[in-house]
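These are the structures in question, set out in turn.
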Structure I
Amino acid sequence: SANHFKDIRTLVLEKSGANMNLIESYLSAFGMHCELTSSEASTMSMLEAANGRYAKTFDLFILDFDTPSGGGFRFVEAIRNNNKIVKPPKIIMLLPMLREDLFDRLNEYGIDMGVGKPIIPSILLNGILDIFNLKAISASQPIKNKDASPAKFDKTHRVLLAEDNKTNRLIEKSLLQQVEIESIVACDGREAVELFKEHKDSIDLILMDLHMPVMNGYEAAQEIRKISADVPIVAMTADVILGVREKCEQSGIHHYISKPFDPEHFIQTIKEIISENENNKIQNVSVLDQSAGLKNMGDNAEIYRQVLNEYLSENQYIADKLSSAVLEKRYADAAQIVHKVKSSSGSIGAKSLYDAAITLQKALNEEKEDEITLLLEKFSRLLRELLEEIKEFQS
């Protein structure tokens with residue numbers, strides 16, 4: 001599995017002997033060989049000498065921000081301005097974890113990736129995979145302590161990760177990977193909405209940063225709620241200000257993880273939300289409760305069958321009529337349609353549809369447009385499932 005990496009020629013500049021040993025052991029666990037130095041002068045001469053004629057150029061340069069005397073950024077600038085370096089390598093800079101200000105300046109200096117110290121091996125690994133567009137390694141890394149890794153799910157889950165900060169994205173992606181959760185990554189809210197449309201059937205949860213360019217997390221959540229009422233959306237936020245929760249609730253976000261997060265708590269929260277959502281789906285598998293419906297018909301199976309037949313033919317095309325009425329803003333007509341479905345749904349034993357009809361009818365009567373779209377989606381889905389169940393029951 002390490003074949004990806006053995007061709008990546010790597011140079012490491014690090015003044016601390018302990019860190020140097022650590023980085024070397026991580027890289028060799030990934031199947032990489034690296035050359036180590038603690039001197040700026042020797043780094044420059046090694047990069048200059050690796051001109052492709054006598055020595056292969058370096059593909060990757062890892063440096064600790066604090067090692068060069070003038071700071072890591074000035075040193076990177078010197079590399080970029082050195083004409084003797086034929087092909088500048090990709091650069092990973094090691095930074096103190098809490099120096100958000102330094103992470104924000106990486107793009108300015110054309111640095112490919114920032115990795116926080118102390119180094120988490122899976123984050124370094126994912127950084128390298130990312131920079132060189134390599135596929136993830138299937139075998140688990142030898143550097144992971146088997147006992148300490150969190151319990152995995154018994155099937156693969158997929159999370160949509162909407163986060164504009166490259167470093168945070170890498171940390172979140174790495175943590176998810178440790179419990180074998182796949183992630184689809186969006187760098188802004190608009191992209192998150194597009195990706196959700198494309199993959200909505202396979203996404204189990206959405207991790208949403210609230211402050212993103214193009215479209216923020218609140219707006220993205222509102223758009224996603226028009227497509228799905230059920231997918232859990234989890235806000236990742238450093239704002240513990242009053243008002244953020246209310247704003248989240250209004251946007252259809254009902255779960256939170258505060259930044260900076262504790263890795264164990266992060267994983268635990270996500271696993272609990274996914275499991276809870278799956279259990280809800282299992283419990284709500286049937287829209288039609290036949291025993292309740294039969295009871296309403298005085299336990300007369302023949303009458304129940306006839307009533308279900310009638311319900312099926314009456315409501316076959318009702319969803320389209322309802323959608324048209326809502327689209328044309330004929331809310332009074334729409335409320336009338338829902339009212340009719342509501343009373344008959346209750347009597348045949350479709351309680352979840354009956355409940356959905358009550359809330360949708362209320363929103364239509366009050367012309368609450370922001371709520372109508374979402375409630376209509378839920379109502380139509382339940383009605384569609386119910387009609388399928390009746391067809392199966394009749395056959």
Structure II
Amino acid sequence: MKLTVNRLKLLGLLGDINKVVPSRPTLPIWSCTLFQAKEGYLMVAGTDLDTALVRRVKAKIIRPGEALCQTKKLVAFLKALAIESVVISLVAKQVKVEAGKVSTDLQAWNVRDYPPLPRRIMSRAATVAGLSPALGHVAYAATKEDYRPVLAGVYMDGNRLVAADGFRLAQATLKASGKLPEAIIQNRACQIIRDIFPGKVKVNARIVKTGGNANTLVQFEDAERLLITRAVQGNYPDWEKLIPTNGRVVSFDNADMKSALRLIQVCNPDNHPIRLFSRGAKLTLYTVDDDCWTRAEIPVKGKVKVAVNPKYLADIMNQLPDGRVVLRWKEGNKPLVFKSKGEAHVVMPMFVAEWAEKTPETSSTPSQSNDTAAAVAEAERITAETHQGAETTVAV
């Protein structure tokens with residue numbers, strides 16, 4: 001194998017591939033990158049056994065072939081160069097990279113020992129616009145725990161994306177020409193897709209059987225990238241039942257809510273519940289810390305009285321687009337749903353014992369007052385006994 005390729009374009013390809021290649025693999029060969037030179041293109045591929053990514057760039061092919069090597073030092077070498085093009089060749093058991101009078105040799109691994117890459121899926125695909133930002137708007141709600149694998153990813157259903165962790169749920173609607181395959185995309189694969197696919201993406205899937213098990217492979221493709229990932233096996237919960245369809249409705253501006261939350265959280269480092277209750281045309285946000293009582297007001301339409309986890313509420317507001325946000329709620333321990341421009345975010349409310357606002361002067365509770373009085377009485381008793389003992393000693 002021997003070819004000439006643009007240095008900056010090769011760096012871009014390797015940057016994407018390194019998002020897939022594991023940094024601490026079980027076997028060293030799994031951290032390698034595959035190079036294939038043929039038909040006027042250099043193809044670069046990497047895999048972590050669950051997800052495989054293939055990218056290609058135009059190159060001047062002098063001698064077709066393929067090579068396998070680790071690219072951490074190659075990337076550092078390419079970044080240090082100032083030359084436009086480099087020559088890559090396979091010489092004996094070394095991958096040689098030349099840039100003018102400078103060159104480096106990397107250990108070449110046996111290509112036959114590399115895990116086989118999945119074949120390209122040729123079935124009919126749905127073209128999706130805005131996939132990467134939509135994944136970003138829902139992926140935050142996917143669980144990070146391993147004991148519930150079906151929730152450790154984003155569920156594709158028709159033209160909708162859904163993620164949940166048992167405490168909250170996020171749903172976004174996509175603009176797609178065709179129906180998306182039903183599959184659960186792993187969290188890591190979702191992050192890679194968000195990082196490398198900037199525009200429209202073609203999505204399709206197929207079921208393959210390996211070792212007696214049926215696995216669903218989902219393919220994401222554009223003009224420059226091809227990513228195939230293994231979907232999470234299992235049945236996703238009936239998430240549509242979790243989104244309330246009736247109840248009271250209030251609306252507010254997202255920018256107002258985010259500004260109020262930022263200020264309140266400065267004085268709420270322990271993430272105590274935040275109370276939301278309306279008074280006329282104003283929504284009061286109120287939280288109580290051990291030594292801090294913080295409140296803020298924003299304009300609102302409608303009536304509401306709920307308490308929520310402030311971190312979850314901030315996550316939702318950060319994902320929703322700017323503009324009006326509609327909150328649908330019911331009294332009691334019923335889910336709250338925040339909606340705006342095709343997105344729905346569901347979170348469970350929190351129980352709080354007290355709703356009356358406190359101030360530093362009126363914040364002590366009866367139990368606190370009784371405890372304080374008892375402590376003072378005990379201190380006075382000990383002081384009196386000490387004085388009495390001192391007087392007796394002096395008298396003797």
Structure III
Amino acid sequence: MRFAVKGEVLDIHSGEHERRYVLVDRGRITAIESSVTGVEVIDASDKFILPGFIDLHTHLMEDGFRTESKLEDPLSLYFYRALENMRATLQAGVTTVRDAGLADLGVKMASDSHIIQAPRMQISVTPLSITGGHFDFHTRSGLNIERRYRGLPSGICDGIPSVRKRTREVLRAGADVVKVMATGGVMSSTDRPSDTQFTPSELAAIVEEASFRGKNVMVHAHGLQGIKNSIKAGVHSVEHGTYLDKRTARLMAERGVYLVPTFLVTRLNNDKALRGELAEYSRRDAIEVAEVHRENMEMAYNEGVRMVMGTDSGVVEHGMNLLELSYLTETGMEPLEAIRAGTIHAAECMGWEDRIGSIEKGKIADIVVTEVNPVEEIDELSRPGNVLLVVRDGIIYRDELVS
């Protein structure tokens with residue numbers, strides 16, 4: 001498909017914008033010109049052209065991790081609901097995600113071949129968890145409500161031989177990145193967010209196994225000791241980072257470890273807890289995490305930690321992803337820097353900066369057109385109606401522009 005998009009092209013490096021035509025041909029940006037002829041033009045004059053956004057922490061297959069869904073719903077319904085999650089994410093302007101658990105290789109293949117409306121994705125397949133840890137789905141009654149099917153191996157592992165085997169299994173299943181639960185979490189009934197999970201030697205073994213296949217490790221880590229153990233082991237990114245301290249933040253900055261703060265899930269879970277909408281075992285944790293999270297994320301930013309966009313959508317509603325950019329500015333980030341955190345810097349975290357993350361000749365044609373200038377009105381970016389056009393791989397998935 002060959003076409004051009006006319007509008008104010010935002011240079012995410014400088015923050016400047018200029019009226020230009022972005023030419024698209026066979027899924028790539030082929031030129032950025034001041035005029036064009038002989039090609040269909042999508043007129044977005046006075047609107048803003050940005051690269052597609054990147055969310056580094058989603059659970060596309062989930063819609064709240066509801067216990068009743070795991071107990072009652074047929075497996076096929078689970079997949080049909082996931083289609084709506086993916087559609088909502090793409091329609092919001094997120095053209096690429098790093099899925100943090102439960103999207104399998106078949107889901108990625110369906111997205112890559114465009115037979116479903118979904119963002120491009122890197123997948124972790126199944127997160128690794130200790131017995132009784134944050135991704136062990138045994139209830140307190142002893143019932144196991146984990147969804148299992150061919151292509152989605154169990155992630156429960158204990159001891160070095162076991163963690164090596166499970167890492168190899170998720171890589172065999174198609175994982176692009178290995179996800180590890182290094183601490184407890186808010187939504188699990190058998191642990192607390194501060195609980196340390198996996199020993200330093202177990203984490204080091206996981207990182208080593210992943211490295212043999214050229215893969216990185218992302219860790220869910222709220223508690224300080226779990227964060228420290230993960231950094232020492234050589235992980236690529238820390239998700240959440242709630243109880244991070246200044247000394248450890250400096251170590252993250254020195255080693256170039258990314259921090260994915262997931263403000264969205266922290267804020268929305270806190271709101272739900274205050275309204276009494278979370279399970280009793282999660283309410284206290286959600287409120288406590290929210291109380292310390294913002295201050296520690298501001299500290300991490302000031303210490304120079306590389307911070308990138310991720311929402312934990314799937315724990316909370318899909319399609320609200322760009323609200324994370326507004327929350328990132330509360331750390332002290334300028335709006336342009338927050339936009340980079342959700343575009344080129346996120347692409348760097350994925351190792352895809354040569355493909356996506358900016359509007360440049362030769363890159364994949366992932367394009368978003370917005371009603372507002374996000375550098376000046378970043379708080380408005382996530383409001384309904386402000387994302388007008390979404391293009392992924394040169395295919396138009398949303399077009400709200402008036403011809």
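Per-structure values
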| quantity | calculated |
| --- | --- |
| Rg/Rh (Cα atoms, Kirkwood Rh) derived as 0.97 - corresponding label from I, II, III | III |
| Origin of the value -10000, where helix-only ellipticity at 222 nm (-39500 (n - 2.57) for each DSSP H run of 4 or more, over all residues; to 500) was derived from one of I, II, III | III |
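Quick note: the coordinates plus some simple rules give every number you see, no bench work behind them. Predicted model only: the values in this text are computed from it and were never measured.
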